[in-house]
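Some structures are shown below for you to check.
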Structure 1
Amino acid sequence: MTLNSFLPCRAAVLSGLLISSITITKGAEGAKWIRHEIFSGAHVNSATAADYNNDGHQEIIFSGAGQILMYLGPDYQKKQVLAMADPKQPKRKDQCIHSVLHDVDGDGDLDFVGSYVRGLFWLECPSKNATKTSWKMHQITDQIHGVHCIRSFDIDRDGKPDLIANDFTVDKGPYSGSICWLKPSSPKDEPISWSIIPIAKGTAPGGSHYFDFGDVNADGRPDLTLGAKGKPFTGGNYFAVFYAPKDPAQPWRRKFLPEAGNQTGATHAAPADVNGDGKTDVLASRGHGIGVVWFEAPDWTQHIIDDKITFPHSTDFGDIDGDGDIDLSTVGYGSKLAAWYENDGTGKFTRHILSLNQMAYDTMITDLDGDGDKDILVAGQRSENVVWFENPQK
């Protein structure tokens, strides 16, 4: 759910009012989107995509059924097993909790980074025949546990993306309730070693879930927005902004968004200019609760986008209809509803239903078929499938 560019704003975290009159629902438009199921029969928590054979179509990578698999575009009939689950580490690669594509070794191609119950690993993309061979596995760390979000983002502004992950747990290790920057040693090292730098040391408790980056306070530095789900963890049920210091290796300052402690099941938060006023707002969903909302800068007034969808755990944000503003897609695994929400540019959203029989844990807005518009990739955990919805725009 990474948004790579944002309009700057000056924001102060203040208490906000709840606006609940902007959700509009439409149903028929979703039928125009074509649903493609490329995999079924196993839980899939996370799926990601990139073009690995330079044919203009993205490959889809995910873990399930004891394997990490790559399905080749454009028809996704051919597949390549990138790695098998290690019987000595059965939870390592069977089902990644989350995953991201990131150039770990600095060779110009995207490696695969995945998380499991006790740590993170990466699969090295080979320099040749990436779609026709297995990838070598490397351990990153076993000190960060239950990672629900991994991001590839340039937080130190040196022109190279960094790797950031959160520890979901409580009192399970040295980084419980933290967000950590993972810095590799020289790519020439064999193996690459890793330094763990907490940017939020113990200040992201309560079952932190998905986070994203953007310049919230217009100081030129990428800040972080986050949701924490709460139950069974204490100190959760909030959305928050973590403001970046001049030195990103120092602690980031936390500010809660309105109704912290009452945002039951909070999971996703992403900074973006929702209403086109030049200020960076925050889009958010309660993936272990009910509803999708956005917070309007600078007073952080809370607006409801959808107050009925249950467990919208798979949420992503991007310009789906190509009109220059930020839309969103989500799947409510309680509602079994897959939908995208069209922003009119002022922060008012229209819901378009994609499916009434889909559950999911993660989703990604990306141009899978290379036709210039944004499709929607869904990791269907409880539906035990991987599907993508083809945008009919082009």
Structure 2
Amino acid sequence: MMKGETTRWGTSPGRMGREACAVGRKKREWPLFFLCLSAALYGLALIFSATRYEETLHGLVGKQAVALGGGVVLCLLLSVLDVRKLLEKLWWLLPVVNVGLLLLLVPLGNDDGTGNKSWISLPGGGFNLQPAEVVKISFLLLLALQLRKLGEKGLNRPKAVFLLLLHVLALCALLYGVSGDIGMVAVYLAVYLVMLWSAGVHPLWLLGEVAAGVGAVVLLWPRLPEYVRMRFLVVFDHGLDPLGKGFQQERSLLAIGSGQVTGQGYLQGTQTQSPSPSALPARHTDFIFSVAGEELGLVGCLLILALLGAILFRCVWLAHRSRDPLFAAVAMGVAGVFGAQTILNIGMCLYVAPVVGVTLPFFSYGGSSLLTAFGGVGIVMSMKQEKLGGSGNWPGA
């Protein structure tokens, strides 16, 4: 792609600045905001139900409510800032944030009982920070800027593809090296592929990278910890370790299946309300979808899918209509984050994906996850333009 050539989003990265200055005033993106707020409130109700069985967990609802309030404030604050201008001036802070936050896990990280050294305990209040959650936003912003810069001379040049690949591999290697968090590595890689495709990188390049990635996994498989390998193997053979590594997902399937169409009733789930933590492990975090399935049935699960689907659709639609490739890349990056986490989390609950500790966006308990989700939405709201273009910018539009 040469300078002046159109991308999947219609306008070349080289012309982005002139186009962005000409589109006029911004208009608030309220539909996306209220969809996210509705999902978070629904998630708060599910967390309340999932933590009633244990008195020591009651405070988690309050912490999630505080995170929700903070997320809303952060989202609205970002929406009134000129994020594009800030990115232009302070882009150099993004790699510092990416590397600096992850390196903090070396002396300060703890596994919070998950096996992944992914959290930093904050003083006072019992709050934990998950640096990888924050870094996924700064990562997609930096990648969007890199796509714009490299796109000025063409993204399908071998040098451009190599530099983009080097960026994501270096960050994923650092993340896995300091925390062992395979789930978040998978999210980063998914975001990378989505953003490169949306920016106009040829599918053959992406297919080649995926093939190389599969080969790397095969070579590195024997070096992975045994508990990680077992989490993958039980997905293909549910009878391999049903009382060990497959236990959580066995209970999850039982909970979802017992809810049938309309569920056992809110606050009435047999496993959700059981006083035994092993009845449905991690019910307020990894398996919040299973809580909805048991207590609210298929109807409750479809409502979750509808809300998340609408959020994804809105982000993709905004990217599709934009004249600004930087905004389009950021919006697609945020959509990639939400989409990858949704697929991985619900896949875990349905026993078709390994347990990798990925939260369900806006629903699972986790302050870092909720704050960064609303932060990403706030950035999209800030960069959204009133004049989004005519009939759309997909190929053939």
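Derivation of every value follows stated rules applied to the coordinates shown; laboratory data play no part. Please read all numbers here as calculations on a predicted model, not as lab measurements.
Worth a mention:
- Identity of the structure behind -21000 (criterion: helix-only ellipticity at 222 nm (-39500 (n - 2.57) for each DSSP H run of 4 or more, over all residues; to 500), calculated), options 1, 2: 2
- Which entry (1, 2) yields the derived value 19 for relative contact order in percent (Cα under 8 Å, 6 or more apart): 1
- Which entry (1, 2) yields the derived value 29, 26, 19 for semi-axes √(5λ) of the Cα gyration tensor in Å: 1
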